[in-house]
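Structures for review follow.
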Structure I
Amino acid sequence: MKVILLEDVKKQGKKDQVIDVSDGYANNYLIKNKLAVPYTKTSSKILKDELDERKANEEKLVAELTEIKKKLDGKTYDFKVSTGKEDRVFGSVSTKQIAEKLASLGYKIDKKCIKSQTGLDTLGVHKVDIELHKKVKFSINVQLVK
């Protein structure tokens, strides 16, 4: 019996995948527990429509994020930090501080999207990568000044 999975099922398949399983397994487990629906013309049309809608929404999201990327890519942002002897920085600049700075400029970016290879704890310019989406990645420069 062919079914369309509504959720990921271990050792069977991923969500929205069409799989062929035995009638008993489909009726007594997958359909009963709302993990799948029988594959029919109607259900396949609904699945196709949902996938098309998701794809359109994703393309729209990627386009919006690409606009943000064009505005921010390669720009340098200054952060004033306290320093001690020999210009050693007290603490470091965190991803939360970078996100707050970008938010104050009108760009709402989650701190989890900001990736720094090294700690931002020395004066100078540091490259910080930002991954808004799998398809939208860019970097900005963070400059630490006294």
Structure II
Amino acid sequence: MHETTLLIHSLLRWLVLVSAGVALFRAYSGWFGKKAWSDTDRRWNVIFAHSMTTQFVIGLALYLFISPITTGAFSDFGAAMKDRTMRFWAVEHIFAMFIALALAHIGNARARKGATDEAKHKAAAIFFTIAIVLVLASIPWPFLSYGRPLLPW
């Protein structure tokens, strides 16, 4: 069960990153290009926010119930905080992803409720940029000591 859930979580990150890229491209090009807000813009914002939500829920299941890393960290939290790898998985990764998830949804809501097309694009651009920076900073990239492969096979 752990391998399957981790595989899904690892693959879903690519949907999050691709949808963020498209949503950000549309937001910035709409904002600086003075383009009208479109249903396609709204759809990509929703895809990004909801892919983040799905990814977070799967990650939360790993975090709370499935992962031997976090269950080990919870058994001696003090020791886990002294170990860089354990601290990353027990605290840093989930905390940053939670904040990123909140920012993605705030950006989506602000864009949806913006008074003008420019305000909608601007809200999406700002909130999604901060969210994706947090995501990119919190992914266990292969070059990190606690890193994971880019593709799980």
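FYI, it's all coordinate maths here, none of it is from the lab. Just so it is clear, the model here is predicted, and its values are computed rather than measured. Cβ atoms are built from the backbone, for glycine too; each structure is taken alone.
With FRET efficiency 1/(1 + (r/R0)^6) of positions 65 and 121 (r between Cβ atoms, R0 = 25 Å, to 0.05) derived from the coordinates and found to be 0.25, which of I, II does the value describe? The read-out comes from structure I. Once distance in nm of label points 7 Å out along Cα→Cβ at positions 25 and 89 is evaluated on every structure in I, II, the highest one turns out to be I. Determine which structure produced the value 2.2 for distance in nm of label points 7 Å out along Cα→Cβ at positions 113 and 129, calculated from the coordinates; the candidates are I, II. Matching structure: II.
Percent of Cα pairs over 17 Å apart, for residues 73-136 alone computed as 43: which structure among I, II?
The correct label is I.
One of I, II was used to compute helix-only ellipticity at 222 nm (-39500 (n - 2.57) for each DSSP H run of 4 or more, over all residues; to 500), and the result was -25000. Which label is that? Working through the options, I get structure II. The greatest value of distance in nm of label points 7 Å out along Cα→Cβ at positions 9 and 105 among structures I, II is that of I.
As an exercise: relative contact order in percent (Cα under 8 Å, 6 or more apart), calculated from one structure in I, II, equals 30. Which structure is it? Structure of origin is II.
If Cα extents along the principal axes in Å is computed to be 75, 28, 19, which of I, II is the source? The read-out was computed on structure I.
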